[in-house]
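Peer 1: In structure tokens below, several structures.
Taken together, the values in this text are just the output of simple stated rules run on the coordinates, not laboratory data. Note that the coordinates shown come from a computational prediction; the quantities given were computed from them, not determined experimentally. Cβ atoms are built from the backbone, for glycine too; each structure is taken alone.
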Structure P
Amino acid sequence: MPFSPSQLKRRLIEAGFEIFRTRGDEVVLAERPRENLILDSLVSVRCGPPLEVRATFRAQRSAFQHDDEAQLFWRVRGLAAVASGFEERACHIVPVSDPGDASHLLDEFYDVLVAAEAESLEAAVDLLRLALGFDKRLI
């Protein structure tokens, strides 16, 4: 059964997840490292059919200043190797600009997006719980 983003969001909340935002046909889950802090978990689910659970693995350029682009993506793919059953869908560099001066680059994120299809909401919930447990950041 296909879900609209609002239906999917409601069902995920009923399943006990906290939502960070909805972006088009994708519902992004939140993580809460402290009671008063909510962050993007780097885990989302895209409306289907089939539903697609996504996880983004990330490294910051500032943490590995001497690595070139290939080495940074190699590091991130090594981190993403824990995501068995997920397939790499994309990799990209995300610039982090100074909020006061968009022309000033503060850092860069090296992201690898992996995804797995789920034939049912129950299967997607299981995959989401698994993905939320992944260590997704190299910092």
Structure Q
Amino acid sequence: MKLSDRVQVLDSGESCPQLPIVEGGGICRAVVWPGSGARQRSMHRISLAPGARTVALRHAMEAVYYIISGGGTVVDPGSAPGQELIEGSMVHIEPETAYQFEAASDGIEMLGGPCPADMNLYSHLEFDGSGT
């Protein structure tokens, strides 16, 4: 049986590789990504401490995020004020759109990422990239 032919239950803890996209307190872990066998999707668990943010991101593909807890904003760097995010919010980012998440005073926890995966996010990791 190929890896892609079975159901997997994935942990989002320390066994998941870190992605260097957080500025300030927090962490981003790749949960579903090509290194875990995913070929058509990525899901990253991003935890930002109060006042922290992600680096500015841009992908050739769309991205979707769900806000698990906390709040903050998503902004287009260099543009007008961003969109407020609260627990339960969903964010859809169109292809080639620059964006950056910023945590509010309670921090923010989210799950999501580009679809399909943006291989540039994993360039610091060693894996075969085959998705199998």
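Peer 1: With distance in nm of label points 7 Å out along Cα→Cβ at positions 43 and 91 as the yardstick, tell me which of P, Q scores highest.
Peer 2: Numbers: P: 2.4; Q: 1.8.
The maximum falls on structure P.
Peer 1: Quick check on the output: 2.1 is distance in nm of label points 7 Å out along Cα→Cβ at positions 51 and 67, derived from one of P, Q. Which one produced it?
Peer 2: On the way: P: 3.2; Q: 2.1.
Derived from Q, not from the others.
Peer 1: Related question: Taking -7500 as the value of helix-only ellipticity at 222 nm (-39500 (n - 2.57) for each DSSP H run of 4 or more, over all residues; to 500) derived from one of the structures shown (P, Q), identify that structure. Write down the numbers at each step before the final one.
Peer 2: Working: P: -7500; Q: 0.
It was calculated from structure P.
Peer 1: Identify the structure, out of P, Q, from whose coordinates log10 I(q)/I(0) by the Debye sum over Cα atoms at q = 0.09 Å⁻¹ was calculated to give -0.25.
Peer 2: On the way: P: -0.29; Q: -0.25.
Corresponding structure: Q.
Peer 1: Once FRET efficiency 1/(1 + (r/R0)^6) of positions 19 and 59 (r between Cβ atoms, R0 = 30 Å, to 0.05) is calculated for every structure in P, Q, which label goes with the largest value?
Peer 2: Values: P: 0.70; Q: 1.00.
Evaluating FRET efficiency 1/(1 + (r/R0)^6) of positions 19 and 59 (r between Cβ atoms, R0 = 30 Å, to 0.05) on every structure, the highest lands on Q.
Peer 1: Computing Cα extents along the principal axes in Å, for residues 35-98 alone gives 42, 33, 21 for which of P, Q? Show your work: numbers first, answer last.
Peer 2: Details: P: 42, 33, 21; Q: 35, 25, 19.
Traced to structure P.
Peer 1: Suppose you compute relative contact order in percent (Cα under 8 Å, 6 or more apart) for every structure in P, Q: which one lands on 25? Show your work: numbers first, answer last.
Peer 2: Working: P: 25; Q: 30.
This value belongs to structure P.
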